[in-house]
Structure P
Amino acid sequence: MVVRTGAQRLAEDPGLVPDGRLGLITNFTGVLPDLTPTSVALRAAGLPLAALFGPEHGLRGTAQAGASEGEGVDPDTGLPVFDTYRRQGRELDDLFSGVDVLLFDIQDIGTRFYTYVWTMYDCQQAAARLGLPFVVLDRPNPLGGVRVEGPLLQPGFESFVGRAPIPLRHGLTVGELALQLGAATVVSLEGWARDSCAVEPWVPPSPNMPTPETALVYPGTGLFEGTNLSEGRGTTRPFETIGAPYVDDRLVPALRACELPGVMFRRTWFEPVFHKYAGQALSGVQLHVVDRETFEPVRTALVMLRVLNELYPDDFGLLPSLDKLWGSDSLRKALESGDDPVDLLPEATTPSAWVHDDVLLYEGTVR
């Protein structure tokens, strides 16, 4: 069945949102099936868009991780563009002074430490303070909506890669997540089931998220941002490629011996053009997912971390950001003490185990 996004439904039926001047929080992933930007489609439908608001990477997606494009005028619509990245409280509230309703339309990838959902959360909180309706134009979760992996974020470890207690792989659409996190209205998807992983057309959601395969491994290998290994930024296969100057020919055989389901490992060499070890030739491993139904990205990454810690005790290192990515200090402490981090994993479950009863908007096969 063809999936119709919330943005597509709104463009066809402008009466789905309240009256008033509309502010659209969006970026280059906010498109209709024919790749028309949502902002252009909504204006063509007669909706009174007053401003656009961009997240990390910017409205057009030219900025790398940890940056945005700033403010200006959108050439497609002539609307003012405001930058929400890293703004909170009064500073964020002031951005919304010229609108009556806030809309959100950005493609998420189903992982807690991907920042677009926290842009949504911060803007949702601002809408609540200002008394503005907050409407999410829903989009599919490219990891599907039947499997949850990893722990909940623990109090005291909140940051812009995790503001609230949700699992690493949360199993929700952005609309469902908004309902879990606060007051929101959702223009829901039509034709989407929880056991679907298709996002069509696929628009790379950020500069280092080029393919659906990248999104699939990211809930696990994103944790390598909190280590002294390259997570493949600055290569054509970020997060599928992991390496460091000290990795040698022992790593791949050791990983293969673990017999992890759904994934194969290949030794590789690469030279990042930016980020960690830029310009250095590195030895490492590439993950090849051969069965996405059995592949467990978080478990796979924890086994990789354990093996690296065992093989390279004098070289393998952790960064302070690991605690924020994991959502507590338990992973760091397990690795530092030589314990098996796989023991930290809660039992695999489904979204219904951790969300409010009225959050789940879509049905589908539950494994």
Structure Q
Amino acid sequence: MSDIQGLDSKKYKVLLVDDDPSLLKLFQYSILKDGFECKTCNNVEEGLKTASVFKPDIIVSDIMMPYLTGFDFRKMLLADNSLKGIPFVFLTSKSAEEDILEGYDLGIADFIIKTSGPKVVVAKIKSILLKIEEERKKALSEISSAADNMRVKVVPDESIDIPGFYVKHWHQDFKGIPGGDFIDYFKLNENKYAVILGDVMGKKWSAWYFAIAYAGYVRSAVRAILQNNSDFSSKTVLAAINASIYKDTKINDVFSTLSIILLDSGTSTVKYSGAGDLPLTYFNHATNSASSISSQGLLLGFAEDGEFDEITLNLNKGDAVFLHTDGITESRNQQGTPAGDQFLTNLLQTVPGDSDLVEYIKNRLYEFTGGEFEDDVSVIVIKKN
């Protein structure tokens, strides 16, 4: 446990990059002793590869290294969307004004002079991480307050009850920060229901605000269709939502994926359409096999005509369909390997017959990632009882 109040060092990962092996060993010893996880690299190429897999909470790098310098390293990180947000500190034996200015021009968090010693390095790391943690908590508090004031939820607490079907969803925020995933359910008439999953492109709480707007468009479009149609089609619903978003200049440059399932509980028929979404996964109980079914539609708001199609499935007892966002496929294990497109289809063929499908998926994904996620995770399961 860190000696700075409010910071648990065991939660954080540090990457050290320096061409001096003795210095690396000395600083790593002090950082590990204080409870952090720490990896070291002796050149920029190795540092970049390690950062991509290790995903550190902070990077400390020497400036003067052969071939590629610390400045080169920082520029490479800034060019990578998945790494550019990691706090970066220069470790240097130089204190020339031009070096300091160039460093701050690259958006670094701080400088540490090597002669300061390992205790100062550890103290600087703690101070930077504590500041980031305080800012995160403040942002979470503000967005939580905004959500409460607006009384808006983009993911319902419970799924819809549909006679003859098991319907359940699981949604996991990224580190408790609301993101761009949204889920909704509608009862269209006595036998017909709509199940909707969307994912707004964007980062964390900024995407969450747009998700509220998108969820509003979805609800408005579904209500309008309910008033004007009796023969429901997933393709028709999707086209109406797309048209509303495309015409709204405030939101039409923010794109979203969307999956729509219309379920007829009387006939056990599923109609599926998608807009730039991940494929629907279909599990056939009779053959104990899973397959992916892709839609052809463009991202919501990308074009006036989204070129949406509609796929019809008839579900027999034990059959199921699964909608999910890329939080599942892009989840990584401790070695940095992504779950990939086949994670869910492969997993479904190992499900014990009496298992709760959502809980099974959730537990296996937690085992795969060690409980660490890089994005929102959402999955909806619809199974014929």
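Suppose Rg/Rh (Cα atoms, Kirkwood Rh) works out to 1.05; of P, Q, which structure was it derived from? So the calculation was done on Q.
Computing helix-only ellipticity at 222 nm (-39500 (n - 2.57) for each DSSP H run of 4 or more, over all residues; to 500) across structures P, Q gives -7000 for structure P. In this comparison of P, Q, the computed figure 20.4 for mean count of other Cβ atoms within 10 Å over residues 130-137 is attributed to P. Here relative contact order in percent (Cα under 8 Å, 6 or more apart) was derived from just one of the structures P, Q, and that gives 16; the source is P.
Kindly point out which one of P, Q the value 15.2 was derived from, the read-out being mean count of other Cβ atoms within 10 Å over residues 186-193. The read-out comes from structure Q.
Each reported figure results from applying straightforward, stated rules to the coordinates on display, with no laboratory input. Computed from a predicted model, the values in this text were never measured in an experiment. Cβ atoms are built from the backbone, for glycine too; each structure is taken alone.
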